[in-house]
Structure I
Amino acid sequence: MKNFKQYLSKYTTFFTFVFLVFVLAILTKGQALSWASIKTLVIAEAVRAFASLGVGMIIITKGIDLSIGYVVCLTASVAASFAQVPTYESALYYGHSFPLIIPIVAGILAGGLFGLFNGVLVAYGRLPPFIATLGTMSIARGIQLIYTKAAIVGSLTTEFKALAQNSVGPAFFSFPYLGVYVVAISFVIWVLLKHTRQGTHFYAIGGNAQAARVSGINVERDLMCVYLYAGLLYGCAGVLQAGRLGLANALTANGMELDAIAAVTVGGVSQNGGVGTMGGMIIGVFTMGLINYGMSFLSIDSYYQLLVKGAIIIVAVYFDMKKYARRA
């Protein structure tokens, strides 16, 4: 019995996901398990998966990032501005046509710069992550409004939109490009966290930063790196979001920080630091996606869905603290 409880505790996230799939399948009379529904879920949650993997690594180091939503909004706007049809009269760069690589690199680079800025503030400026990222959240918001003049950045090229809207495989069993990207980046993060020295450092810093420093780990450098990596992931999320929607505006990725933090918390990433896995983060993302899908299917108002997300974060953190308090 004791071993069973330990096993259940270790894989709570996975069993919760399976339970929700089972319940949703009953409520939708099996429609939730159709290939079309699975593809819809993958498309809806893919961008959040990138943001969640980024903030998940930060939380492992016992940090937090509140700037996610507006950084993704900014990176989406930057990418979209270089992907507009050159003849579009309201294009930010009217008359200029850029190669496909330019909007991709521009969006990812913008995210990386903000991540690096966050990392410098936290690691070398010694600012609490909550305060540092709260400030950069406002800065990202302001830059986005100034850059776009608060206008919609639309009329994007078909080539750019295809990056996030197309699928691979035969029509009857096609798989979205977005899902392929999530699989690829998940593998990269898994290797980073489980099979590199730096990944081990992230867990050590989250467990006890002072002990990590004494053991020879360059805490400041690794903290800066984890925020940089997260920023690059936010940049990827922004590029894909712009391509998926075919535009970007001031409301793009609004509230994504809540979704991402909720997902990784549900996925078993401890707010106490030092605990979390790539697999848990991804399962957390799709668990939240199933909850959103279920609430939409039951016609629950979107405003109430925000209440549910907030409650999920509180409950998940409460049980996380109880679990690790018992181990202390």
Structure II
Amino acid sequence: MKTFTLPGTDMVVPNVVLGLMRIQTMTDEAVRTLVNTARDAGITFLDHADVYGSDDHGCERRFAEALKLSSSEREQFVIQSKAGIVKDGPYFDFSHNHIIESVNGSLQALGTDYLDILLLHRPDALVEPEEVARAFDELSAAGKVRAFGVSNQTPRQLDLLRKHVTQPIVANQLQLSITHAPMIAQGVAANMQGLDQSVVRDDGIVDYCRLHDITIQAWSPFQAGFFDGPFLGSERFPELNAVIDRLSSKYGVPAEAIAVAWITRHPAQMQVVLGTTTPERVTAAALGSDIPLTRSEWYELFRAAGYTVP
């Protein structure tokens, strides 16, 4: 498993993350098997959110009940959670009070004294960055959160936060897969009139994050589009799956590993967030952590996914 020091922190982290948004109905044994399988593969970074589960903090609570981590075991993991989505609406709330209440709820549910990383969960159109800054300062000073980040935010939204927040913004969690890669594909086809791929939708978020040492965390790495099913093995993507199968044979790894490797090959040093609850798929995906795809292989997958290389 490839690891690196997360910019803006002293945390050494793997480039594959285990997301735990679907564990609430799993048994203790199943949760332990999932987490232990990930740890055996070198995945020691766990991703939570206050809204994961059928009730607030449901998956966080399920995790704590199943794992019952001692203090020394807790230190073996980097635990990240998120705040800002209110399910009863839904709407977003980045107010000082909501952030503080959410973190306190996560700490109680997880049975821990601190979060390694807290992300703001999607953008809040009514954000008052001074409120966010005040919450971050209080959480940092109290030792409740070690580092801070965001999810699904644009460069200008990040600039607004960074004008007020004193801590580094260390991560931005964004949807990315071979077939859902507008933030990469646009730059490849920049200035190509009449090509939808060339339309700027995010103001250059990949380059922005690289310029400002913000680690991109790629969620839904196997989703074809916006929650419309996986591309792996899908009859909708025969050309892509043919290339994936050939590269799987070449590198001696499952298809999931090639899908992960396409993301980890990018020099932005991204992390891939897995959402599966199947231990075998976790093991398979983890093998993509440091597969050295060549440039020609990376671009071949990109073209096979339907993107244009002018």
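Each reported figure results from applying straightforward, stated rules to the coordinates on display, with no laboratory input. For clarity, every value in this text was computed on a predicted model and none was experimentally measured. Cβ atoms are built from the backbone, for glycine too; each structure is taken alone.
Comparing Kirkwood radius over Cα pairs in Å, for residues 21-172 alone across I, II, which structure shows the greatest value?
When Kirkwood radius over Cα pairs in Å, for residues 21-172 alone is computed for each of I, II, structure I gives the biggest number.
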Note to self: Starting from the value -11500: which structure in I, II was helix-only ellipticity at 222 nm (-39500 (n - 2.57) for each DSSP H run of 4 or more, over all residues; to 500) calculated from?
What the structure shows: II
Check: Comparing mean count of other Cβ atoms within 10 Å over residues 13-20 across structures I, II, which is largest?
Finding: II
Note to self: If mean count of other Cβ atoms within 10 Å over residues 45-52 is calculated from each of I, II, which structure is the one that comes out at 23.4?
What the structure shows: II
Next item on the list: Taking distance in nm of label points 7 Å out along Cα→Cβ at positions 149 and 301 as the quantity of interest, name the structure among I, II where it is greatest.
Entry: I
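Can you spot which of I, II the value 18 was calculated from, given it is relative contact order in percent (Cα under 8 Å, 6 or more apart)?
II
For the read-out distance in nm of label points 7 Å out along Cα→Cβ at positions 109 and 229, a value of 2.4 was computed from one structure; give its label from I, II.
Going through each structure in turn, the value belongs to I.
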